[in-house]
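Take a look at the structures below.
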Structure 1
Amino acid sequence: MSREYPQYPVLGVAVVVWRGDQVLLVQRGKQPNYGQWNIPGGAVELGERLAEAARREIREECGVEISPPAIVTTVDILDYDDEGRLRYHYIVLEMQARWESGEPVAGDDALAVGWFRLDELDDVPMWEETRKVLRLAAGQMVG
């Protein structure tokens, strides 16, 4: 199924990865939200459990290993074209985990990757929903 103009929503996972008081973010290299900083993640593959998808996506997109993830919230992403047609529809299970190993490297669909403290994010270009998820995750920070 095509992700652009889909017949059904695409299920995705995204993981707020913590290393101390820093969070791992990626700068998107694809639409939607090209060029903005975001929580890393991607689509769940057929037959894949959610935790497995989360760990795989973080490994592929950022090159790091994480602890088993915990659920934070869900986010609906609906993006319409100029004619009002639904171009993208994602349902994303937002999770969080602790960094375990590896130094982040931007995967093929990211422009950049980096660690940020939450107090550094005011001027970082990102979708407002991403900011909300980061604040929510910080309030539920995994041990």
Structure 2
Amino acid sequence: MLGKLGFELEIEEQESEEGTCLQITCEDSKFLIGRHGERLDDIQYLVNRILQKHDPDAPRVKVDADHYREQEEERIEEQARDLAEQAKESGKVMRMRPLNAYHRRIVHNALVDDEEVETSSPRGSDRLKRIEIRPRS
């Protein structure tokens, strides 16, 4: 699909605990990634729709380009830990930037073992929500 759009790329299938990841290596990866990974999300959505159409039981596949998602997940975990430290030191509630459901799960999982803070996401139907990190009393 991307080759037809004029991209010269290599795709490597990688297996992890979370499942299959298609790692795209491309000179123009910024065009595949888009702003904040939005275009990469769209490509992943299309790939999974195509797989589901051919096999309704097909497992979901993650699509990444030049390890963008991997690096973004590490940045989000680091930011969550930094905000947790700030919450513990100040005693105040800290808020993450608006995140999608997948990134919110990363934050919750990164802080689940920290007994000094708790995390919560607001209820509602918005796609992007801010996680609150608060010190436990």
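The table for this structure:
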{"quantity": "Which of 1, 2 leads on distance in nm of label points 7 Å out along Cα→Cβ at positions 2 and 50, largest value", "calculated": "1"}
{"quantity": "Among 1, 2, structure where Cα extents along the principal axes in Å, for residues 58-97 alone as derived comes to 42, 22, 8", "calculated": "1"}
{"quantity": "Comparison of 1, 2 by FRET efficiency 1/(1 + (r/R0)^6) of positions 82 and 122 (r between Cβ atoms, R0 = 30 Å, to 0.05) - largest value held by", "calculated": "2"}
{"quantity": "Given 2.0 for distance in nm of label points 7 Å out along Cα→Cβ at positions 18 and 66, calculated: source structure among 1, 2", "calculated": "2"}
{"quantity": "Rg/Rh (Cα atoms, Kirkwood Rh), for residues 34-89 alone - highest-scoring structure of 1, 2", "calculated": "2"}
{"quantity": "Source structure (of 1, 2) for helix-only ellipticity at 222 nm (-39500 (n - 2.57) for each DSSP H run of 4 or more, over all residues; to 500), computed value -13000", "calculated": "2"}
{"quantity": "Which of 1, 2 yields 9.0 [mean count of other Cβ atoms within 10 Å over residues 10-17, calculated]", "calculated": "2"}
{"quantity": "For 17.6, 57 (Rg and Dmax of the Cα atoms in Å, calculated) the corresponding structure among 1, 2", "calculated": "2"}
{"quantity": "Structure responsible for 18, with relative contact order in percent (Cα under 8 Å, 6 or more apart) calculated and labels 1, 2 on offer", "calculated": "2"}
{"quantity": "FRET efficiency 1/(1 + (r/R0)^6) of positions 74 and 106 (r between Cβ atoms, R0 = 25 Å, to 0.05) from the coordinates reads 1.00; which among 1, 2", "calculated": "2"}
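Read-outs throughout are calculated quantities, based only on the coordinates presented, and are distinct from any laboratory measurement. Everything numeric in this text was worked out from a predicted model, so none of it was measured. Cβ atoms are built from the backbone, for glycine too; each structure is taken alone.
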